[in-house]
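Computed from the coordinates by the stated procedures, all read-outs in this text should not be read as laboratory data. The structure presented is a predicted model; accordingly, all values stated were derived computationally and were not measured. Cβ atoms are built from the backbone, for glycine too; each structure is taken alone.
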Structure 1
Amino acid sequence: MPDARPFEVICEIEPATRPDLTRVRHQIGVLSGVADGFLVPDNHIGRATVSSIAVAHEVERMGGRAIACVNARDRNLLGFRRDLLTAAAYDVADFLFVYGDDPTTGRRTGQLTVRSMIEEVRTFSDSLPGPGPAMRAAVTTGLRPLPSWKAAADALYVQVTWSLDELARWRETVDFDGPVYAGVMVLASASMARKLGADVPQLAAPDDWVEAVERDPAAGVELACRHLLDIRDHGGFAGVHLVPVSRYRETAAHLEPLLGRRPRR
């Protein structure tokens, strides 16, 4: 099921855990030569970060396209409506709704789900005055059957995969009208790969990837970029959700010539 849209690279940036956006701005500047959009995490891995909506606004100010991740874990309905009002004031229109990892501080609110956030953003967007852009809601999915309520989302972000064959087999089973972005992650180190596999078993990297990165840390960038190009050549995806982690400089430098893009400084 080839996707006729231009292939997009949505780069996830590392969020700010302190009241300073210097590193965020640097990531946006470095990755702008390869990124068609920037995904801004929300209280990443259960740690407090600068609001994803505020950072998305900063991305837009720098000329980029932003997708603000919003998790159900930390919000009640009133807090979510506050975030939607803030987003509308900042002209942030693209969201990725997630359930959220278990928090390291405090507990889940338990009031919101991804499904209820989609319903709420539809109602809110329809109520906005004027000709502004409608708010768009994306959701995540693993390599499993897609629930019918997720089919109502505007885009799908697929969990990080390491095998094109597994990804392609799953794609053949999914009928979805919007863009589907496959997850690709750069392994920054062998220790990072092992910790990821221990913490989230479904994201465990293949042994040959881990061994390659252990021999040469730069191999993680090359392997991820090769996987990205294989997904592009498959033709069934609108793009990738690329997670370069701390290797964003090396990833941008490696990927620019492969994509045939000129760096924007």
Structure 2
Amino acid sequence: MATLPFSLEGRVALVTGGAQGLGQAIAAGLAQAGAHVIVAARNAERVHAAVAALAADGGRAEPLVLDVTDAAAVDAAFAHIDATHGRLDILVNNAGARNRSNMAHLNAADLREMLETNLVAPYALCRHAAQLMRRGRYGRIVNVSSIAGQVARANDVLYPATKGGLDALTRAMAADLGRDGVTVNAVAPGYFATEPNQPMVDDAGVAEWLRQRTALGRWGQPEEIAGAVVFLASGAASYVTGHVLAVDGGYLAHF
């Protein structure tokens, strides 16, 4: 009974960027909690492999090959979800892009490109999801932001700007959708040992820096993001909306 508030049994969830890294771990967490998970990503091979892995663990999942920046593809994807399931209970906007560089090497076109993936696409998916969620006056939207939305560092100018925008969009949509029974929150991951970060993970200097910089003194493991998302997607978080939850090993709290 103690775990009942966190059950997602009977819920339909869509996870973008769900075929690797944090997205795959989030999809696994939602499936373990009982949700039927639609795993979306651009790479068909990875999408099908991720779904097969979830099924092997007893989860319920289906593949969706999707480029979140392709408006027509997004329209078709939600039409398919509506026709197949007639509902969408949970949306996790995890797909994102990063271009680590400084202002001297980035122009306005670079910013627009990153905004399309990190801000415009989540907004478009939220609009589609909200249309389905309003029917049952129930929905959970979880945006995957970053601690970079709250703090910044040199030579990474665009990513913090887009994630800061996503944090603000999360609050704005929470205000807009609350009366429809839809909560909108975000998680802000810190330093996680994912595939794109592998060169940094292998760097002993970075490991030592994290040992000193974070309260827990280490990299986060991808599966450690899942609990926060499951909480925000569950009935246990029914009175939580407009919140950005840092999952960062104490990075933001550690002076």
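Ranked by distance in nm of label points 7 Å out along Cα→Cβ at positions 27 and 43, structures 1, 2 are topped by 1, which has the highest value.
Determine which structure produced the value 20.6 for mean count of other Cβ atoms within 10 Å over residues 115-122, calculated from the coordinates; the candidates are 1, 2.
2
Taking percent of Cα pairs over 29 Å apart as the criterion, the highest value among 1, 2 goes to 1. Comparison across structures 1, 2 (criterion: distance in nm of label points 7 Å out along Cα→Cβ at positions 211 and 243) gives the highest value for 2.
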